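Each structure below appears as structure tokens.
What follows is calculated from the coordinates using simple rules that are stated; it is not laboratory data. Keep in mind the model is a prediction, meaning the values are calculated, not measured.
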Structure P
Amino acid sequence: MRIAMIGTGYVGLVSGACFSEFGVEVVCVDKDASKIEGLRERGEIPIFEPGLEKLVETNSQGGRLSFTTDLKEAMAGADAVFIAVGTPSRRGDGHADLSYVYAAAKEIAETMDRYTVVVTKSTVPVGTGREVARIIKETRPDAEFDVVSNPEFLREGSAINDFMRPDRVVIGAETERAQEVMRQLYRVLYLIETPILFTSLETSELIKYAANTFLAAKITFINEIADLCEKVGADVHDVSRGIGLDGRIGKKFLHPGPGYGGSCFPKDTLALVKTAQDYGSPLRIIETVVDINDKRKKAMAQKIISFMGGDVKGKTVAVLGLTFKPNTDDMRDSPSLDIVPALVEAGAIVRAYDPEGMSEAEKHFGDTITYGQGAYACMQGADALVILTEWNEFRALDLDKVKELLNTPVMIDLRNIYNPDDMEAEGFRYSPIGRRAVD
């Protein structure tokens with residue numbers, strides 16, 4: 001089989017590379033000529049995702065994966081064309097910006113020369129598939145096509161495994177012909193008995209948003225429970241384990257922290273809230289989740305300042321981790337984007353280090369902060385150490401060395417990597433989330 005993948009961002013590149021690993025001939029197309037040249041000529045991967053560089057290299061050399069700026073070339077002989085372009089929050093109102101999706105639909109209509117399954121892989125609100133179909137029909141009344149919704153459920157940092165061994169595949173396809181094309185594309189997953197759910201377009205589109213907003217709500221719930229734990233003297237880790245062992249609840253996404261961020265949860269929760277309001281069926285729970293999460297990220301800076309005596313003016317704060325989660329260079333809506341500027345505004349001298357996010361960090365923070373060349377270099381002479389992202393290399397720091405490098409042995413651990421009892425034994429003042437502080 002042959003498919004075209006429009007967009008070489010996170011979703012498009014990962015999906016295209018993984019489909020090619022399944023044996024499908026994939027042509028990825030993008031308007032950014034420099035990005036395509038880098039992928040095609042030098043194997044330059046525009047994003048950080050473990051294992052992706054090798055996957056792209058292997059399948060490019062095997063002739064199953066190629067890159068172009070020419071949509072006509074990409075669609076020649078294609079059984080399906082995937083729309084995997086960005087759908088950022090629209091400035092001003094929070095709705096998903098679908099301009100790139102609709103532009104791609106129009107170009108597909110102008111280019112197709114045979115029956116084609118048009119698949120929306122981008123995360124899109126309910127009703128988008130119907131509008132894509134309308135645009136294609138209006139542009140090419142004679143076109144023979146079906147529109148399918150096939151949302152992605154890829155976690156940054158483990159996206160390849162998520163694609164290759166997913167919990168489920170959701171396909172909104174309403175004709176047998178389109179369903180058969182999608183069955184063939186995902187045939188490899190049938191062999192490992194992956195659940196494949198066929199639904200209507202609207203149902204498929206809503207499943208994606210419902211999944212992400214539920215997980216965002218779960219994170220927000222445990223964050224609020226963590227705050228309560230601090231007030232009453234309970235341990236949020238034990239609470240999380242105690243409720244997570246209940247099969248109806250499950251243990252995943254019950255890890256407290258400074259608030260969710262990234263490319264999906266912030267924009268998807270907001271987009272679903274706006275969609276629900278438009279249809280007169282508001283989601284009060286998710287509206288509250290969005291509000292609490294926004295306020296939480298801002299409150300974390302005050303938590304740091306308070307533990308440092310209420311005044312950080314002229315003090316050096318070492319910050320480990322800037323990306324919204326480990327194993328990615330993505331800083332979109334990362335808690336660091338609220339916390340670091342607030343510390344700077346309060347007069348702190350911030351020195352930061354992230355294993356993969358330094359280039360992105362410089363785009364956001366510029367010269368308002370300084371950057372360490374490694375975890376230990378970052379904390380040299382600092383008055384406190386703050387852990388914002390739980391990269392593996394931060395999980396087993398040499399605490400004797402940390403104490404030696406810091407001016408004062410103070411750690412604010414916003415990911416609860418360390419144990420309060422151990423930190424007390426090591427002589428640290430230690431502030432976790434939802435657990436006993438050592439002061």
Structure Q
Amino acid sequence: MTTRPHTDGGLARGLLLLMSAATGLAVAGNYFAQPLLDLIGRELGIGPSSAALVVTAAQGGYALGLVLLVPLGDLMERRRLAVSLYAATAVFLLVSATAADGTVLLAGTALTALTSVGAQVVVPFAATLADPAERGRVVGTVMTGLMLGLLLARTASGALSELGGWRTVYWVNAVLMALMAVLLRVFLPRLGRDGGRLSYAGLLRSTVAMFRHEPLLRWRAGVGALGLASFSVLWTALTFLLVRAPYGWTESAVGLFALVGVAGALTATVAGRLSDRGHVQLVTGAGTILLLASWSAIAAGARSLAWLLVGVIVLDLAHQAVLNSSQNVLYALRPEARNRINSAFMTSLFLGGAAGSALTSVVWVNAGWTGVCLLGATLSAGTVVLWVLERVTTGRSAGRPPKSPAHQNDAPAPAAPAK
């Protein structure tokens with residue numbers, strides 16, 4: 001199986017699959033602990049509220065990594081950065097695996113999440129190696145791996161914990177991350193840095209400046225944030241729904257329900273291929289509309305498993321379409337700033353997802369499943385509105401002249417809107 005990039009600028013299938021697996025494995029480490037909090041709390045002698053801080057530590061560490069580490073891909077040699085982050089993640093997983101108390105576990109979790117953003121270095125890496133005509137398919141394939149890691153992490157952690165306790169999850173993940181670091185070191189090509197002579201502080205300022213100078217980034221960040229917020233609303237509230245009447249499922253059965261989301265994740269490459277054929281805006285528009293429509297079926301799923309399954313699959317499919325098409329648009333803006341653009345975009349998505357989860361807890365207590373569905377539908381409707389506004393405003397600015405060279409050190413030049 002070939003893993004080296006093709007000489008014509010394309011990306012070999014073997015290397016693409018390796019990068020897809022790498023992203024999924026890195027992201028999965030942030031979700032392994034969620035179904036094990038009760039078990040961890042009992043062994044380490046910490047209460048439920050303290051155990052829940054493990055999830056908070058993972059979220060906080062990942063957010064910092066998106067802001068502080070991902071932009072380095074435009075300043076450092078990218079293979080070295082990716083390999084270093086994967087190796088560091090393996091070490092920090094060992095800290096969690098050997099934790100004797102809650103404090104050490106929280107520190108290990110936060111540091112693991114911080115360096116697990118190596119996945120967000122690999123995604124634009126793949127986009128850079130891809131032939132422009134196949135970039136959508138390539139990004140879709142890598143993001144499929146990422147979403148599969150996210151969705152299957154809870155199921156895998158439950159199975160591994162039953163075999164050897166909760167620490168087994170961390171031991172196995174540490175070994176796999178170390179192996180992945182070696183494979184990436186062997187098979188990834190060297191890519192020179194693109195950030196010019198920017199200092200680290202200048203690099204961070206440049207990342208923020210992307211929002212000021214790139215209208216498409218602002219619109220797509222808003223669409224993506226609302227889309228992931230809607231996605232988070234569903235997956236946060238599903239547990240509350242399924243453990244109660246009329247379902248009354250066990251926690252293990254609820255964990256297996258995540259497998260339904262795999263169907264949606266596997267459609268990312270389809271959306272990518274459509275984007276490669278020039279239909280990127282059609283994919284985004286259809287995705288936002290389907291995202292909104294899915295909540296009708298999800299609402300009916302309060303008492304019908306069939307409707308719930310349909311709604312979940314459609315929502316996941318729509319979310320993948322919006323995410324993949326947005327990445328395809330953004331990665332074409334300015335190749336040498338691709339990691340900074342990815343940092344800005346993914347940080348916006350993360351904040352949207354966190355907000356969606358937080359709102360869900362409040363709405364569920366006060367308005368139940370009906371309120372949750374109204375919240376999800378409202379957020380989804382926001383993606384439709386922002387996409388329409390993007391098409392109107394970027395269409396009007398298409399004929400504006402490019403920025404002067406004085407701006408090129410802190411922001412990308414404006415790109416024509418995607419067709």
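Things to note:
- Identity of the structure behind 23 (criterion: relative contact order in percent (Cα under 8 Å, 6 or more apart), calculated), options P, Q: Q
- Look at Cα Rg over 2.2 N^0.38 Å for each of P, Q: the largest one is in P.
- Mean projected area of the Cα convex hull in nm², for residues 66-177 alone - highest-scoring structure of P, Q: P
- Parent structure of the calculated result -13000, given that helix-only ellipticity at 222 nm (-39500 (n - 2.57) for each DSSP H run of 4 or more, over all residues; to 500) is the read-out and P, Q the choices: P
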